[in-house]
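Multiple structures are listed underneath, in structure tokens.
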Structure P
Amino acid sequence: MDLVILAAGLGSRFGGDKQIEPVDADGNFILDYSVYDAVRAGFDRVLLIIRKEHKQIFEKTIGQRLKKVVPVEYVFQEMDDVPKGAKVPANRTKPFGTAHALHCCRNVVSDKFAVINADDFYGAQSLKILADFLKKSEDGQFVSAGFKAKNVLSKSGAVKRGIFSLKGSFACGLVESLVEWRGKEVFATPLGKDEWHKILPDTMVSMSCFGFSKKFLEQIENDIANFFGQSEEVLTSAEFLIPDEVERALAAGATMEVIATPSKWFGMTYRDEVDGIKHEIQALKDKGEYPPHLWK
């Protein structure tokens, strides 16, 4: 099983490359901890989706740390990896989104794989949820580790979260949204719209911690031509996103079980969150959940 790590984002709100921001005294990144947890859970290969210009720094840092632990392959999310005949706007500066990132690894990834963000800490139980599900799942059966909205928000501002609609433990919808605290209440709006509304703090949300089969990649390949068939003006800023593709896959008959994780999430959206993350990592080490030196 592959662990696919999305690490090609620009980190505009963070003001730099948050995927390679050290979070401990040894210089490890958040994604080091995710890989550590994934290997313990049973994943046996890591696919890092990065920008081509970052390959050298990834090889010299986490690549050096992991090469004796688990095979690592690099996949480039390139702007020109688009369907034949599609035109990329000349003024497009950022990657085309998370579903496009998976499109870029379509010829490399295994039949069953998990997808996570490089800058989110999910915890050991979250990765185990994905691994245990994938070990017994069939094609078209997907999984997500679920988090309560109140536990995954930032005090620094609005953040992107996928909001689930559930029937029992199964998703019947997933809407990528901006979510934020307003006092003691939680408000959300679908991404790209100004339709803010109050949601319950215990609403189950996605943190892009998914398990898929190749059927999901088939969905992406079916839809990517439509995305790139939009006008050049739209494509200047539009994103081809995993939550939108999950919505379409569910409508086409796939299933996604949402399993609540007991792990505590924390992530890096804004730079002023870095010190807090370092404190959280050290606290987990003090509890014995991770060794004092992760790879030594």
Structure Q
Amino acid sequence: MKFAVVWSDELLSYDFGPGHPLRSDRCKIGFEELLRIDSLEVVKPRYATEDEIALVHDKEYIKSVKEGKAGDLDTPISKEIFDPARLSVGATLRGVELLKEGYKLSVNLCGGWHHAFENKARGFCIFNDVAIGARYAQVLGFKKVFIIDWDVHHGDGTQRIFKGDRNVFTMSIHQHPATQYPYVSGYESENDETNLNVPLMPSDSEQEIMKRVLPLIPQFVKPFRPDLMIVQMGVDGYREDPMSSLDLSDRFYDSISRIVARCAKNNGFPVILLGGGGFNFPKTAQLWRMIVENFVREM
């Protein structure tokens, strides 16, 4: 199977500095873990153009990021972060291009920025590469895109951007928003024909969570009949991650990644994996490697 990770050390420039929880070295550790996988091909990223970013984001917002006028305390923005943010998005777009070129699987560890709105940076996310990647995939001919997101935080920006779009299905498995950022979205009441939120309470056992979550994946993927899948593979729901109040272990991430990979194989669509959250080192990198290995084996 043709399988590639999009990487260069230039991606490490997407970093908010000392004292901020989002440090790019977590992706470097993750990349070093992936290098241990046989048959791995490394492909260099490219910069996303402003027109490509505008597939999702307002042009005025893009301009404000370029001028260093956007952002907040969680997501500080200066003029210097514009190009690193473009490169991070471009790495996702390059991963989508690889799928068009015949690869079955591609990976961008420095991606998964699912909180960004079309006009606003939020939750460490400047540009929503998940959504831009989906729109770009459609430009390349992948009409129907299924997005599955198992980050501990709800993929609120992605849900918002595709609300009412019958060609993009958004599925988010996350800690219940009554107990976790972003607090205001991610509830089951928001579910509709192409959006599924699966909020998990901190009191839920891992066994209960797996029994509830795992059967949902083939149940919703198969009838949607996607041409491509985007996976936001955040692992900050891990029981020892500082961002999590859930009790998830390696077993959960092992099981869910196998299920999703088998869905991809059985239904014949390619997959791009995006890093997402994960703030326990080196465990984040080890979990990412396990997930990627499962896709390589199962697809």
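Taking mean count of other Cβ atoms within 10 Å over residues 156-163 as the criterion, the largest value within structures P, Q is that of Q. Computing relative contact order in percent (Cα under 8 Å, 6 or more apart) across structures P, Q gives 25 for structure P. When log10 I(q)/I(0) by the Debye sum over Cα atoms at q = 0.21, 0.23, 0.30, 0.33 Å⁻¹, for residues 212-251 alone is computed across structures P, Q, the figure -0.66, -0.75, -1.04, -1.15 traces back to P.
For which of P, Q does log10 I(q)/I(0) by the Debye sum over Cα atoms at q = 0.16 Å⁻¹, calculated from the coordinates, equal -1.47? Value -1.47 for log10 I(q)/I(0) by the Debye sum over Cα atoms at q = 0.16 Å⁻¹ corresponds to P out of P, Q.
Tell me which of P, Q gives -7500 when you compute helix-only ellipticity at 222 nm (-39500 (n - 2.57) for each DSSP H run of 4 or more, over all residues; to 500).
Checking each candidate, the match is P.
Bear in mind these aren't lab numbers, they're just calculated from the coordinates by the rules spelled out. What you are looking at is a predicted structure, and each value in this text was computed from that prediction instead of being measured. Cβ atoms are built from the backbone, for glycine too; each structure is taken alone.
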